[in-house]
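Undergrad: Below: a set of structures, written as structure tokens.
Please treat every number below as a calculation from the coordinates, not as lab data. The shown structure was predicted, so the numbers you read here are calculated from the model rather than taken from an experiment. Cβ atoms are built from the backbone, for glycine too; each structure is taken alone.
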Structure I
Amino acid sequence: MTRGDFNRRTFLGTAAAASVASRSVWSAAPSERLRIGVIGVRSRGHDLARMFAGLKDEVEVVALCDADTNQLAKPAASVEKIAGNKPRLEQDFRKLLDDKSIDAVAIATPDHWHALMAVMACQAGKDVYVEKPVSHNVVEGRRIVQAARKYNKIVQAGTQRRSTPHVIDAISHVHEGKIGQVGMARAWIHQVRPKIQLGKEGPVPEGVDYALWQGPAVDRPFMPSRFHYDWHWFWNWGTGEIGNNGIHGLDVARWGLRVEAPTAITSGGGKFLLDDDREVPDTQLVTYEFPKAVICWEHRMWSKHGTEGSGFGIAFYGDKGTLLIDDKGWRVEDGEPASGKPTDGALDHVKNFVECVKSRKAPNAEVEIAHLSTRLCHLGNIAYRTGRKLHTFNPATENFGTDTEANALLAREYGPRFEMPSVV
């Protein structure tokens with residue numbers, strides 16, 4: 001594919017198909033099924049395809065798309081087995097956006113594509129389910145919100161704990177004051193991740209459109225160690241462990257404290273044990289200060305010894321008790337006993353999206369909610385990359401005032417193919 005075939009004009013051309021955006025509400029009759037396409041199907045996208053296919057009375061998975069065509073066969077077989085129909089297979093996601101018969105898309109691509117693809121989908125008249133984190137950076141996150149509002153689209157983020165019954169119960173317990181005034185929330189993940197292969201340039205595998213996969217990112221040579229999944233650990237495509245898993249914990253912490261923008265952000269850490277090519281920290285601690293509380297994030301990518309007895313969790317520390325949420329459910333310690341058993345909210349979250357596409361009501365992880373939580377991840381990474389405490393973030397303008405070094409990390413440099421427009 002040449003640059004002439006695949007450039008910013010292509011983006012504007014697809015966006016111009018916003019004449020389709022006259023379908024500002026889902027046009028199918030209540031008895032008809034929502035027609036959806038899934039973009040990015042290697043892992044999480046395969047899970048989404050299965051869940052949507054399982055709702056076969058309400059949803060039809062009509063298309064699957066991946067820049068690596070080698071990833072299409074398994075999810076296609078899953079959809080056919082579950083729902084009985086063979087989905088169309090595509091390599092270029094723009095074919096799904098240009099198809100007026102498709103009502104919605106689910107995006108499970110690498111992080112660097114999430115925001116721009118979601119914006120393009122809104123412009124093309126589609127409702128959107130977009131995986132976490134919803135953006136690669138703060139500026140692009142705000143653009144999704146703007147696009148959802150302008151084109152009157154339902155945009156649900158894949159932060160499924162917003163639809164998980166035991167988490168909802170736990171947050172209600174906090175909001176009802178059952179553990180008193182909460183002065184601190186903590187979220188964490190500790191797991192052993194393998195070292196990645198030291199980077200060596202190699203040929204692009206057959207069936208992979210690497211230019212399309214890189215999309216808006218700056219060109220980098222193909223290396224197997226920076227491709228499937230391990231792209232998470234490079235700033236050009238990923239957002240590190242805080243964006244990969246931290247978004248889940250920080251979203252719940254922010255929800256429980258009912259806070260939005262921090263007044264100060266501090267981050268420490270580094271690459272201490274994983275001596276490989278990754279750019280992101282294998283160890284990171286971030287503190288977000290708010291007027292009456294703090295949120296702390298912590299990850300170790302080389303140790304599975306947990307915090308508060310769990311490898312992943314969220315804790316709320318109140319003056320009348322501590323509430324813990326983890327894989328065991330939720331419980332209160334050193335306070336009035338209360339607890340709830342673990343539940344899985346992934347399917348509930350997908351159902352919530354489908355229901356909201358039909359009703360046009362705001363979904364549980366509506367795009368503005370998702371952006372504010374994802375913004376915490378980005379601010380933590382900016383504090384880490386600048387190596388200093390940040391205390392000038394303005395939530396109204398979403399910048400750091402005169403701090404040019406920090407402001408430079410609010411957005412990104414783009415490659416020659418796609419670029420997020422300043423006006424969506």
Structure II
Amino acid sequence: MDFAYDARTEDLRGRLLAFMDEHVYPAEAVAHEQHARLASPWDTPPVVEELKAEAKRQGLWNLFLPDPEYGAGLTNLQYAPLAEITGRSPHLAPTALNCAAPDTGNMELLAQFGDEAQRKQWLEPLLAGEIRSAFAMTEPEVASSDATNIETRIRRASDGTDTYVVDGRKWYISGAMNPDCRIFIVMGKTDPDGADPRRQQSMILVPRDTPGVEVRRAMRVYGYEDHSHGGHAEVIFDGVRVPAANLIGEEGGGFAIAQARLGPGRIHHCMRLIGMAERAVELMCRRAVSRTAFGRALAQQGVVQNWIADARVTIEQLRLLVLKTAWLMDTVGNRGAHTEIQAIKIATPRAVVDIIDKAVQTHGAGGVSQDFPLAELWAAARTLRLADGPDEVHQRSLARRELKRYV
């Protein structure tokens with residue numbers, strides 16, 4: 001593995017760093033001010049649309065999508081350092097570049113598994129940043145980390161029409177509160193009694209305005225409603241009828257599609273988490289050299305020096321593991337990189353939560369306030385110990401793979 005970034009990555013890194021300095025960081029305060037004046041808390045602040053237009057103009061758009069027909073055509077290894085940079089402002093930068101979850105995973109899914117009509121109707125406006133989307137898998141009544149538990153039903157209509165009927169209750173459906181969210185990709189069971197539990201599920205496209213779809217409420221995350229990402233909603237599907245042509249792939253293919261979608265999503269999260277950690281260390285260092293306690297700058301206190309040193313060591317370790325994983329995904333595929341994908345999903349959120357926590361501690365009461373981004377960064381990082389599978393599920397799977405060599 002070559003540790004140096006190639007010429008294209010270096011070019012994009014330079015342009016993206018300049019975009020962050022000139023446009024994104026100054027827009028953070030503006031977005032907060034504009035949000036307070038919006039008619040609905042779920043509307044998008046005007047400055048976000050300005051950022052999107054500027055990112056498009058500069059060619060910093062859809063960088064996440066490796067398919068050159070639809071995106072920038074970057075490999076995972078090329079995209080990794082760019083996602084890290086956007087992670088430094090996770091509530092603005094990914095959206096500005098049209099590289100924000102859950103749209104990224106949904107666009108990858110449609111590009112890979114959608115048919116021509118589905119790509120025309122939904123992928124193209126998503127790629128243009130004209131609409132948003134949501135991925136409806138998680139349910140409140142079951143342990144959704146095991147997708148075979150999903151209880152939502154997708155059944156053929158009994159009246160002879162070429163339609164499916166969707167019934168179920170989902171929650172923590174990211175982006176669903178955003179008024180620009182026009183389409184749900186819903187995972188449910190088309191064959192609940194099938195012999196193979198991994199062939200029971202299917203995925204289907206459900207437009208938000210379909211009768212029977214109810215976005216019931218916003219779910220909070222550590223007290224935050226996460227307006228910048230369109231919230232996380234509880235959604236009810238009650239007798240929702242959609243054309244059979246809305247099925248993605250084949251009946252019974254939902255589990256495999258979900259796994260294909262979640263692999264890149266997990267590495268994207270980890271890339272951005274490293275950027276969040278870098279932002280936290282920067283804030284911690286600035287605070288340490290400017291704040292005095294007990295007659296000395298915090299930077300002269302041994303415990304603070306230890307926090308900073310440990311954070312730097314941890315970030316460098318995590319970055320190397322994430323880059324190795326990206327390289328493996330490019331060279332041997334997601335299946336061949338399964339162990340490493342699970343390793344970064346276990347290690348990165350857990351370590352970054354600790355780094356941000358130390359930055360909060362360095363800021364005292366200010367660290368938990370709205371005057372610094374640390375509290376929101378901590379909540380976002382802590383949530384990623386659950387999103388895309390909790391730590392314990394990945395640990396269980398990874399340990400089993402290790403033990404196979406000795407049994």
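Undergrad: Figure out for me which of the structures I, II the number -9000 belongs to, where helix-only ellipticity at 222 nm (-39500 (n - 2.57) for each DSSP H run of 4 or more, over all residues; to 500) was derived from the coordinates. Working shown, then result.
TA: Details: I: -9000; II: -15500.
Source structure for this number: I.
Undergrad: Next up: When distance in nm of label points 7 Å out along Cα→Cβ at positions 68 and 92 is compared over structures I, II, which one is greatest? Each step should come with its number before you reach the end.
TA: Details: I: 2.2; II: 3.4.
Across I, II, distance in nm of label points 7 Å out along Cα→Cβ at positions 68 and 92 peaks for II.
Undergrad: One of I, II was used to compute P(r) over Cα pairs in 10 Å bins from 0, in percent, for residues 52-291 alone, and the result was 7, 30, 35, 19, 6, 2, 0, 0. Which label is that?
TA: On the way: I: 6, 25, 33, 25, 10, 1; II: 7, 30, 35, 19, 6, 2, 0, 0.
Comparing all candidates, it corresponds to II.
Undergrad: One of I, II was used to compute distance in nm of label points 7 Å out along Cα→Cβ at positions 44 and 268, and the answer was 3.0. Which one was it? Display every interim value, and only then the final one.
TA: Details: I: 3.0; II: 1.5.
The read-out comes from structure I.
Undergrad: Something else now. Compute relative contact order in percent (Cα under 8 Å, 6 or more apart) for each of I, II and report the one that scores greatest. Could the numbers behind the result be given before it?
TA: On the way: I: 20; II: 14.
Comparing I, II, the top value of relative contact order in percent (Cα under 8 Å, 6 or more apart) belongs to I.
Undergrad: For distance in nm of label points 7 Å out along Cα→Cβ at positions 36 and 196, find whichever of I, II sits highest and give me its label. Before the final figure, lay out the partial values.
TA: Numbers: I: 2.9; II: 5.7.
Checked I, II; max of distance in nm of label points 7 Å out along Cα→Cβ at positions 36 and 196 sits with II.
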